[in-house]
Each structure stands twice: as C-alpha cells, then as structure tokens.
Structure I
Amino acid sequence: MPTGIRRSSIILASSSPRRRAFLKQLGLRFRIVVPDTDERPRPNEQPVAFARRAARDKAHAVAQRVGDRPIIIAADTIVVLGRTILGKPRNAADARRMLNLLSSRTHEVMTGVCVRCGGREQSLVARTRVEFKKLTRQEIDFYVNSGEPMDKAGAYAIQGIGSFLVRAIRGSYTNVVGLPVAELLDVLERDFGMKVPL
C-alpha cells in the first residue's frame, strides 16, 4: 500500500447502493463522495471508450475535491446492444422500449473502473454478455410497474426482480450488478499494494 494510505482512506466515487454493498462485503472501510460529471457519451464515442472515460472522469472530479492521498474508486456501468448504449430510462415508456429491444437477444454490460491514488491511476473495462429470454407484453408491463427499471442502465437489475429476464450470462456477474469485484481486487492488490481484509 502506498505510504500514508490506510484502508479507511478509501473513497467510493458513486452513490450506487450496489457498489457500496460490494465494498462492505470485502471488509473495506470507505466514505462516499458523489462526483458531478456528465455521463453522456460524446459524438461517435465507442462504448468501451465511453465506459472507461466516464469512470476516469468521476475519479478525477472527486480527486479535485479531496486531493490525491486517498484511494479513489470510480465506476460507470452501461448496457450495450450492438453499438447502441442504453442508459437509464427517462420514463416508463422508455423502459418498455429498452426491454422490448433486449427481449430474446444477447447484449453486453460494460463497467469502466478507475482507481486513483497519489497521482497514479489504473483503469479497465469489464465486459459481460447477457442473454434475455423472450419477454411477453405482460412480463414487461409487470416489471416496469414494479418501478425497478427506472434508475438502472438498460432498464433492468439482474440482482432484483429483473433476474427473471435473464436466461444466461457469460462473464462476471458482479459486473452486471455494477462493479466487477474480481477485477477491482486485482487492481487494488497488484497495482496499489493493498491487502484487502475479506
């Protein structure tokens, strides 16, 4: 671990309760500083590049507020169908549109992760392929009416009611939830010399 860095000197640059829960499960002590960044892709920006940049932007925004002594962990998760990025739905109709697009198709969930400390940073993009079952109109209406899709990229949460949508995944499950835990641990331990208590 870099000189002067303690486990308690970790900042999660996210308001996501799912990311918060993952770090708690790892036994990490941390505080939350929510970044104020523009999470929209730039014109012609490819999904992988966008996920990586969005995570880096969040880490940089928090570093400007708290300095570079803490370990800052930032992440941004997107759902990608073909080359189309599906963000959080604007309303119920938009959620229905996204779920109809994903029905009986395979898409990718990408999470950009950036870890920053002492002016150094490491970033990565984890990718998981997710296959949806064929959804009926009744299933889509039921799920949208549950309210769960409204603050989720791609309008679903695999860890919640939306588990019934998913036929199969290939890759990291935690990535689909919002934080690729195995990959994050590799960065913390390998690149920042941190011993995670677990």
Structure II
Amino acid sequence: MSKVVSEEDLAILLKAGLSQEDIRHSILVAEKALDIARRTGKDLDRVLIARGALFHDLGKALTHSYQHGEIGAEMGKRYGLPKAITDIARKHFHGGLTAKEAEKLDLPVVDYTPRLLEERIILYADRLTDIITEGYFNLQSDQEAEQRFEEIITNYRGYGKDKPTSDRYLGYHREISRLIDEASKHS
C-alpha cells in the first residue's frame, strides 16, 4: 500500500465500494499531487492534498457519470470526511464548473471553482495522471506528460473536454508550472 494512504482511509474507499482500479487511480493522483506540491516550494496543506486527491473520485463507487463529484461529496459527508475534502470531490469534475455550466448539467447551481492552490494542484494531478496512465501518448516519463500537457489538453478532446474545461486545465498547468519554475530557481 502507498504511504499516502492510511488504513482508515483505505477502509472508507473499500466500504464505499470503489473499484480496485479507481482506488489505484486515486492513490496515483494523491502521489502526483504531493509531488507537485513539494516542487512548488509553497507551504501547503499536504494532508488536505493527500486526502482530497484520495477521495476525489469517491462517487465512482456508485456512478462514473458526470454526477460522480456531487455524489462523492455527499458520500464523503456520510463517512464523516471534512468539508474541505468533500469540496474537492464536488469541484473536481471538468476542472471546476461555473454555476452556469452546472445548471446546464442539472447539477446544483453553485460555483465549483477551486479557490485553494491545494484544490487546483489536485485537479491538475488528476488530469496528468490520466494522461500518464492511459497509455495513448507513448510517454517516456511523467515530466514529458507535464511538458506536453498544453498540446494534449488542446488537441485531444477526451482530455480537454470542451473549451471552458480545457481553458481551466491550461490555467492550472501554467500557474503550477510557474510556481515550480520559481521554486527551482531559488533552490
């Protein structure tokens, strides 16, 4: 088991009925998010990052539809997860929907925009993990996925989804890459 997952958190994922594949994905997202957070050099809430990433797809225990974020947030509440973690499950779908986009999807009409850097790192790590693990791009390293992120999000609809979503992912990528670049210059 990964060192980013406590026995208690793994028990919640298993009790919820999350598949082994989805648990593996969530662990990889948590590991990637923590790696990115470390490289930013920022003083971030590492527990929130690890647990938020781990539980971001909790709703996939019941559905893989676009509603899995909202469902996962509600499930997380029932399991006693902190609001900051259930907010990540709620916000991660399509990189953080606007209230107007949510309304079109018949989701609760709220702004799902990730406000915390920790949240944006998780959303970015989730998308990167998909790119890295799904095997469509014959990547030689995780670094290559980061380097090609803009190209992949822009040119491959499955990863960028739609224009508003791809714009959000590109914004997270640029913000986080800038932070990593700045941190590497000061180390």
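Readers should treat all values here as calculations from the given coordinates under stated rules, not as data from a laboratory. What you see is a predicted model, and the numbers here were worked out from it, not measured in a lab. Cβ atoms are built from the backbone, for glycine too; each structure is taken alone.
Tell me which of I, II gives -9000 when you compute helix-only ellipticity at 222 nm (-39500 (n - 2.57) for each DSSP H run of 4 or more, over all residues; to 500). It traces back to I. Looking across I, II, the calculation of semi-axes √(5λ) of the Cα gyration tensor in Å, for residues 82-137 alone that yields 31, 14, 7 traces back to I.
Looking at FRET efficiency 1/(1 + (r/R0)^6) of positions 98 and 130 (r between Cβ atoms, R0 = 25 Å, to 0.05) over structures I, II, structure I comes out largest. Work out FRET efficiency 1/(1 + (r/R0)^6) of positions 18 and 170 (r between Cβ atoms, R0 = 35 Å, to 0.05) for each of structures I, II, then name the structure with the largest result. For this comparison of FRET efficiency 1/(1 + (r/R0)^6) of positions 18 and 170 (r between Cβ atoms, R0 = 35 Å, to 0.05), the top structure is I.
Match the computed value 0.15 of FRET efficiency 1/(1 + (r/R0)^6) of positions 10 and 146 (r between Cβ atoms, R0 = 25 Å, to 0.05) to one of the structures I, II, and report its label. Structure of origin is I. Among the shown structures I, II, from which was the value 1.7 of distance in nm of label points 7 Å out along Cα→Cβ at positions 58 and 114 calculated? Of the structures listed, the value fits II. Thinking of I, II, which structure, once Kirkwood radius over Cα pairs in Å is computed, gives back 17.3? Answer for the origin of the read-out: I.
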